[in-house]
Structure formats: structure tokens, C-alpha cells
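The following blocks contain the structures, represented as C-alpha cells.
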Structure P
Amino acid sequence: MKDDDFRGAAARVLDRDEVEGVLSQTFYGTPPVVKARPSRDKPEHYKVICISLYMDDLKRLDTMVDDLKARGLTKANRSALIRHALGQVDVTKVPRGL
């Protein structure tokens, strides 16, 4: 079949006004309004934060977590290990040049 034959067949099947209407509503129209989820109270017992760690420290932390998991502490993770370490720190013994 030639290109002209395809165009003619498409013109017979597709109504130009209908196609333009669908395109203008679906692709070129304003996006549908998305309803916002009802706001929930934020948990007050924890807060998500972002901290920076050197790659070597991160590898060490991950190795420690892997070791804990291998010892059967299946819930061990970075956050839990850092929380545990915080409980072990004596701030009077932290070096001045921290």
C-alpha cells in the first residue's frame, strides 16, 4: 500500500474534529485537578533528618549493621545503630577538635 492509501483509510476511519477534540482535551488541555489527601498529624516521636557522612564512615556503619544482622539482630539498621551509639557517648570525653 502507498502512503496515500493509508492516509485515505485513516481519514475514512478517524473524524478530524473528533481527533482534535480528544487531543485538545486530553493532551493539550488543563490537567485534571488532583484532590489533596486529608492532612494527617505528623508523628511527634521522631523526625526525619538528613546528615552528611564520609564514604568511609558510611561503609563502616553498613559493615557494623551487616555484622549485627549476621548475629541475629534482624531489625538492625543505620538509624538504630546511630541511636545506640548516641547513648554511649560521654560528652565530657569528646575531644576538643571534633
Structure Q
Amino acid sequence: MKIDVIAHLHAKPGREAELRQVLEGFVIPTRNEDGCIRYDLFVDLDHPTKFTFIEEWASREAWEKHGQSSHITSGRKHFPELLAEPGWVQAVTRIA
């Protein structure tokens, strides 16, 4: 079953460029992963410290495997110094 994922990440003030660089580093490798249908990164127009990924995966298993990939695990090591708060991730499935 396909799933969609929405992930919100909020940079510490003054650290948005560094967080953006880490997050942009996720995009190409993730788009090349098995099961990735969509993986897009957005920045909030009114709050440039806030970033959102909108993702679509062929299965929950593909998404969970993505979370264990080397580019994600190495990038997450920077989160404690860059994030203002823990990220918020929601996995959903389209019903209509």
C-alpha cells in the first residue's frame, strides 16, 4: 500500500542555511531509493526557519528502509545543533 509522509523541521534562528544544506543533501539520494515516488523539500515563505518534506512511498517498508539509509542517518547527526525543536513526522494513506 502506498503511503504519504509529511515531515516538518524547524531550524534554530540563524541556523536555517545550515539545516537547508543538510536537508537538500537528502533529496537526490532519496529520490534514487527503491520505492520512492515523490520526495520534495519546501521552505515556508513566511517563516524561513521552517522546512517541510512531502513524500510518497510505494510502501511503508520502503519508507522505513529510507529512514535507515546512510545519508539520512548521517544527516540526522546534525539535528541536535540545528533544530529548534524535534521534527514532526506524519505517515498517512490517501482514502479519497
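Tell me which of P, Q gives -10000 when you compute helix-only ellipticity at 222 nm (-39500 (n - 2.57) for each DSSP H run of 4 or more, over all residues; to 500). Answer for the origin of the read-out: Q. P, Q: which one has Cα Rg over 2.2 N^0.38 Å, as calculated, at 1.06? It was calculated from structure Q.
When distance in nm of label points 7 Å out along Cα→Cβ at positions 27 and 51 is calculated, the result is 5.0; to which of the structures P, Q does this value belong? Here the read-out was taken from P.
Computed from the coordinates by the stated procedures, all read-outs in this text should not be read as laboratory data. Bear in mind the structure is a predicted one, so any value in this text is a computation, not a measurement. Cβ atoms are built from the backbone, for glycine too; each structure is taken alone.
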